[in-house]
Structure P
Amino acid sequence: MTTSSILISFCGLGWIIAYIEAIRVGFRDKSYGIPFLTLALNFSWEIYYTFQGYLVFGYHVSTFVNCIWVLIDIGILFTYFKYGHQEVKVGKAVFYGQASAFLMACFIVQHLAFERLGVVNGALYVGYFINFLMSFLFVRMYFRRPDLKGQSLLIAIPKCLGTFSTTLLFGIIGSKTAGGVHEPILYIGLVIFVTDLIYISLVAGRRKNLRQR
């Protein structure tokens, strides 16, 4: 395997672990483990760029990884639609309608980004924007919830390491498929990495305090 394939596979594995754990804690806590804004953007991104990536690159490792992410994300979406209405102040019908409408709108966003940036830059920069947003929303989730409901180190750590591996690839090493080194990805990735470390420390600290009670 090439360095690019190894790092992409490592990223894929990290996110797969985080996604499966998000499903587990979602059912355990009767909640959801990924903020819906980024969950919807992520799900639409994975479906859209799995299809576009296959058309351009065929059976590339990233295509297989994206397919696995889509399947697991369906489980996370299920936990949101099953339990998410408990955390909002609207009726179930409005909740489901708003969530479904936003999910469909996310596919339009992906298409517009693709038309503007193309398959490589669209997937890369939109993906990192979603990742950036998710990191901050994880911290927001921590402060909005009084305990670790829907949260886990097994979500936070693999997400952090998986993203950092592709930050190294696209921001420093460079990928032939992605057109070389993308310096902005390095800077965005470092902000994500630092934010993820902050979130990990917050979750670890609260986890320790809850165990001491």
Structure Q
Amino acid sequence: MKKIRGNKRRIKQIENWRINNLEIDLDYFEKTNKDYVKFRIYPWNPVAMSIHNFPSPKGKIRKKIIESFFDIYESWNIQLKELGKPFYLKIWMFEPDIYNSQVVCAINDEIEYYENIFYKPEIEKNIAKSGLEKISKRINDFNWSHRVEEYPIFENESLRENFTSDKDYFEEQKWLKSELKKPYREINQVRDGIKEKIFLIKGSEVWLGEK
């Protein structure tokens, strides 16, 4: 695992990112009915993290990231209220990969989409048991709902007929077997008239925060 140096410089970059995202582009927002801001300060982005195996943000940097999301949320909340219409506005706090977190807002038809984007487990956890509460007292200023991020694997896409060689097919089966060792749900659907099984693999825990 590579070390990350220059914490003062990283914190300054995070502060610039925070300031640059305090204002919603309302013209874009009203055209698309949605907007969001992700944390994409190098090296904490999905590509760099996967290639270089950098450690996740810790200590002051982790706290700075979380506090910045709170500031962005509160600024957006003021701007959205001025529109005078119902809106969706939440912080998506990913755990343990805090760098994947987002502030997301929506209006009109997009509200329903975002309200149902994550899986709601039968037994919801309490954020007080997540460890995030110890990072910032502002956690307690929000109401939090527990959700789970999932990614789908379509069983029919792993059939032998979809591969040009036995080698590719066996590699796919090996990968599938490995993925199914993780927690997952199964659902069935019909796509283009063909029945198929979908494995919904559990990803990150997600905390949805709003005031």
Winner on FRET efficiency 1/(1 + (r/R0)^6) of positions 71 and 143 (r between Cβ atoms, R0 = 30 Å, to 0.05) once structures P, Q are ranked, highest first: Q
Origin of the derived value 1.8 (distance in nm of label points 7 Å out along Cα→Cβ at positions 31 and 87; candidates P, Q): Q
Parent structure of the calculated result 1.2, given that distance in nm of label points 7 Å out along Cα→Cβ at positions 119 and 199 is the read-out and P, Q the choices: Q
Structure from which 170 was derived, volume of the Cα convex hull per residue in Å³, options P, Q: Q
Winner on relative contact order in percent (Cα under 8 Å, 6 or more apart) once structures P, Q are ranked, highest first: P
Per distance in nm of label points 7 Å out along Cα→Cβ at positions 103 and 159, the highest-valued of structures P, Q: Q
Test item: helix-only ellipticity at 222 nm (-39500 (n - 2.57) for each DSSP H run of 4 or more, over all residues; to 500) calculated as -10500, pick one of P, Q: Q
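Taken together, the values in this text are just the output of simple stated rules run on the coordinates, not laboratory data. Values in this document were obtained by computation on a predicted structure and should not be read as measured data. Cβ atoms are built from the backbone, for glycine too; each structure is taken alone.
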